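*Asks:* The structures come next, written out as structure tokens.
We did not get these values from a lab; they are worked out from the coordinates using the rules stated. All values reported here derive from a predicted model rather than from experimental measurement. Cβ atoms are built from the backbone, for glycine too; each structure is taken alone.
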Structure 1
Amino acid sequence: MAELRFRKLPAWVVGQLDSPPDNVSEFKAIESRIDEEPLFDLDFLELANWLSELTMCSLGEALAAMLPSGRSESHKSHDASCDNNNETIDVLSTDQRDALRSIETADDDWIYLYGISGSGKTEVFLRIAQAVIERGGSVIYLVPEIALIHHLVGSLKSRFQELIAELHSALSPSERLSEWRRIQSGSVRFVFGTRSAVFAPMERLELIIIDEEHDSSYKSNAAPRYHARQVAMRRCKQVGARLLMGSATPSLEVWQLVKSGSLKSIKLADKPAGGASPVSSIVDLRKERTIFSGQLIDAISRVLGGGRQVLLFLNRRGFSYQFSCQSCGEGVLCRNCSVPLIFHKSTDTMNCHYCGFGTKPIQICPNCGSLEMKFTGFGTERAEEEIRRLFPEKRVARLDTDVVRKRNELEKILRHFEEGDIDVLLGTQMIAKGLNAPGLKLVGVLFADSSLNLPDFRAAERTFALIVQVSGRTGRFLPDGEVIVQTLRPEAAAIQMAVEGRLKDFYEYELGIRKTLHFPPFCRIFRILFEGKNESRVCKASEKFASTLSGTMDEELLGPAECAVARISGRYRRHLLLRSDSFDITHATLASALSSFPRQNGVRIKVDVDPTNLL
């Protein structure tokens, strides 16, 4: 602890000086020492410095993201146990054995395991990890979401017993610190968790596994804005470990690496549990009166009548997606953000999903004074109500962040569905991955357009991946799976090719568009974001910095322009995009420009290297 501007704050000791710097005349004493043992070593500090430089944040911000924030307490360490008793698959399929052999004998440091949903990638990952641990090495296993930890924890516990630890946001700060200390002591050989687990201080680290590599959750939206894949590559290079990645829908950046020969790829094409690719179809919502088409309702009725289960995917929380005036068409926006408020019937409030602001539904239009205010659009809450109305005798559950506030609630719902105690499960992208329900026959994508319509060059890629991933929840155990995808844009390539299972065709199609428009993976992007409560100051700061950059580099500069979400939590937002073919040169030039740019009163400047979200 040390005093800084009349406050006592925790800090990290990152080095010692034999003599004081020339420009410092007065020193303050360290008040106390929090940790008797250091939380990191020199290799960890080297990684922090690299992360700070790459993402253009301070060393303190990098360390804060990498280290646990809790304080030591007298309590038992977190027990990575779960009622989900997944059993180890004793016999591998021929496909899995071939993949396992290829990975074990390959000389490559980075390997990608590509396979359709249900092809047994996880079992191959765990067999490789087990071999590493048996010879004395350690493993980090990354998943993008906590929901996937539920899917894995039973199998991990049965294999590795007390050798495992977990790191993710569902742990309390003190639990994270406790797990960190266990890992640091050398008693842990297998760490699994979400994005930040990539920093786990493992002894003899030999392998990092990134499951569902394509998922955007691996990219941090707060400083340091790192991607776990980049950090994993750096750590593997730093200590001589191997990197094993996998997904049914690889990111386009990785696909291009494989295509160019820079990354070895191994494919799994069969489903060892006896399943087959589902029969899929598209419904044109322009010809329907509600979000539940006649074809989907008939299919749900038939499947439930046969004693099987249904999974419905809708990536919109709330009851109604819009609340607008029928006279003038004006919508009700958040007072802090430039986004519509979403009506939640369970709480009778209109909420902002960006800043959390909530208010009671209004009766009079604030724009024209009309009383003709009406809810339009579907969210998961309204879809659940409609399903309960149509099938009152069936057991229906909803899974989204409005329902799931604690990790055990998530695990409980998933377990009940997998055990057949829920007939219809409706949810957001939380249900798109890692769900293994033997009784599941029908998957319905209620509205495939929600991510496709976003003003982001990755919108088509994300839409394709979501449809493929959620479709892969059925047909895993029995060869009679069905998928119905509803859309207002049935002609869209991302939707058509996802439904038809044409992954290679879609990637080649999308790569052609990206190359023509000069977007990643054919360039690198730097996003410079300006935020402030005074719109004029934000505009002036962005224009001034753009002028500074245009005189110092030849790279393509886009903007400044208003962000797609122009205001969040009362802060106006504008951004610049730099498209670069020479990453190191552009990075150095931008870092220099930022360091010399005068501080702008009331304006925050943030840098995102290789952004995955341009909203």
Structure 2
Amino acid sequence: MRLTLLVLLAVALESVHVCAADDLATALKQPILTSEQSAKQAADFVVKRIPKLQQADSAEAWQRDAEALRLKVLEEVVFKGVPAKWREGQPRVEWLDVIETGHGYKIKKLRYEALPGLWIPALLYEPDKLDGKVPAVLNVNGHDSNGKSADYKQLRCINLAKRGILALNTEWLRMGELRGSAYSHDDLATLDLCGVSGLSVFYLAMSRGLDVLTSQPHADLDRVAMTGLSGGGWQTIILSSLDTRIKVSIPVAGYSSLTQRVIHHDSIGDLEQNPTDLVKYADYVHLTALLTPRPALLIYNRTDNCCFKSPTVRPNTYEPVVPFYQQAGAADAFEYYENTDPGTHNYELDNRQQLYRFLTKHWSLENGDAAEIASNDEIMTAEELTVGVPANNTNFRVLAEEVAQRLPRELTGTADERRQLLKQILRWEDRNISAEPQGEPTTVGELTVSRVLVRDDDWSLPAVMVAPENFTESVMFIADSGFANHADEIAKLAGEGKRVVSFDPVLMGAAQPPGSLYQHAQLIATVGARPLGIQASQILAAVRLANQHFETQSLQVLARGPRSSLAALCADALDAENQIAAVEAAELPETLKAYLREGRKYNRTPETYCFGLLEYFDLPQLRAMGQAEK
């Protein structure tokens, strides 16, 4: 009988706790920061950091500025931290089978080494009759699983060859013969974490292809062009703007100014298209201006069903660059074309004929007719065009793990010098925050719930304080999914006599704007900030404010989830004033090197892949820094 009463009492108490937790969950989910406010502040943060394109006093002055900007982007973005052996010398090339088509051109199969161990399959479409120097076109492709065998790409290369042009058709990472998760574009983040630009892999895959094309004995180096659709359009603007060996550029539906993409999220793109720090130095409109005075045709589609709808791009990507070409006396060399047939995301007949027309306009071609030469019967299967790659062809994660073998680097110097280095990596900004009460406190059972909006110069963040009647200590609680989803644990902590202060750092909980988490993180990083650094500085500032308000010396931080846990460890490592008593982290591996391995996804924890963090600081080092002063 006594046992039965105890069981009933336990069930009753648990029911009371569940009811209290349910009531608290309702209270915590009352909106403090709306999704519209969250979206606006994220957009504002990015937009105000986008550099403005400014025209130089003269065409000659712009060329000097342009060369300096190219060098800055190459050294500080594309090749930052890249081993010298990746960049040195000419690429190794293996020439394989030749397909004699019998239609006035042949197809030479080849593969070239973009960097040590990474081979790129390619096809060289070569006219049967070659006399002297002829034009050459580098053909790249975008997010098409067919890769280099895509029908529209084959037709383009065939037509170029029939016009007496050398056409190199290269494979792109994750497409065609390089399909598979090993080449996932987001995996470039594994190299970023190690302090080696993951963008460099994409760039070298392009530039080494250009090396191969321009080394052909019949290639006219004064008539070299580049073109591609979607991700191929992105490749085209990146390489064309930074490598002046490209004399004519025809990107198709591949990019836009970042201002356009902040508004139109379907145009944000993948990580390589928003690489760390690129827009700190140059927005895509700057890259477009770097083409001046070389001929360039920007092609976009009016009703594009993927991205970069033409009407949304022209005002911010093309029109600002027109004065640069006018100043250079080359206004006729810069064109914009809006495709309406079919008007969707395409490089079909109308767009291809714009390519032929533009090349004919600027080069002397054997066939000056812009109409496409019928060649549909010459399209081959992917199997017929297979080149083959080595079984041990390297990939992002393998490259990152090779780099990580010597990481983190040994650090000498004082504790303050180590903190300064970590601040540089995190792009740390000390934050002064204020708290604005949102209405009167409410009562939930025996708990008092106060709702607060925390503000700094850039962000407004939702916060709550949950206090039992007779609390004995205070703690800070943060979580990846936001405090509103952790009512059970907050109620439990309050039941233990703890006053719980909780807020959502940027990109967490209610402070995560609508849309993809990883895309918001990309936008923040590409303009020169670091999401992890922002989160860590917000945590330390919130703890400092709480200590001032409560007149306490330090506060324990409880973090739930790998993202908030890493941010809390970084905040603790940079807490020279002992504002944080201790950090209780959850769901973190023993080492950041775990994020280099299969199964870890950039899009789930984008802040973790902070550029260069692992180069000097692994989790044991961060923990040791936080504990050193305690």
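*Asks:* Comparing structures 1, 2 by percent of Cα pairs over 21 Å apart, for residues 500-603 alone, which one has the largest value?
*Replies:* 1
*Asks:* Given a computed value of 17.7 for Kirkwood radius over Cα pairs in Å, for residues 52-163 alone, which structure among 1, 2 does it belong to?
*Replies:* Of the options listed, only 2 reproduces it.
*Asks:* In addition: For the read-out log10 I(q)/I(0) by the Debye sum over Cα atoms at q = 0.16, 0.24, 0.25 Å⁻¹, for residues 268-323 alone, a value of -0.58, -1.13, -1.17 was computed from one structure; give its label from 1, 2.
*Replies:* Derived from the structure labelled 2.
*Asks:* Quick one: distance in nm of label points 7 Å out along Cα→Cβ at positions 44 and 60 came out at 1.9 when computed from one of 1, 2, so which one is it?
*Replies:* Among 1, 2, the structure yielding 1.9 for distance in nm of label points 7 Å out along Cα→Cβ at positions 44 and 60 is 1.
*Asks:* While we're looking at this one, here's another question. Using FRET efficiency 1/(1 + (r/R0)^6) of positions 196 and 228 (r between Cβ atoms, R0 = 30 Å, to 0.05), single out the structure from 1, 2 with the greatest value.
*Replies:* Result for FRET efficiency 1/(1 + (r/R0)^6) of positions 196 and 228 (r between Cβ atoms, R0 = 30 Å, to 0.05) over 1, 2: largest is 1.
*Asks:* Out of 1, 2, which one gives 15, 39, 31, 13, 2 for P(r) over Cα pairs in 10 Å bins from 0, in percent, for residues 332-411 alone as computed from the coordinates?
*Replies:* This figure was derived from 1.
*Asks:* Given that mean count of other Cβ atoms within 10 Å over residues 300-307, derived from a single structure, equals 14.6, which label among 1, 2 identifies that structure?
*Replies:* 1
*Asks:* Between structures 1, 2, where is distance in nm of label points 7 Å out along Cα→Cβ at positions 36 and 92 highest?
*Replies:* 2
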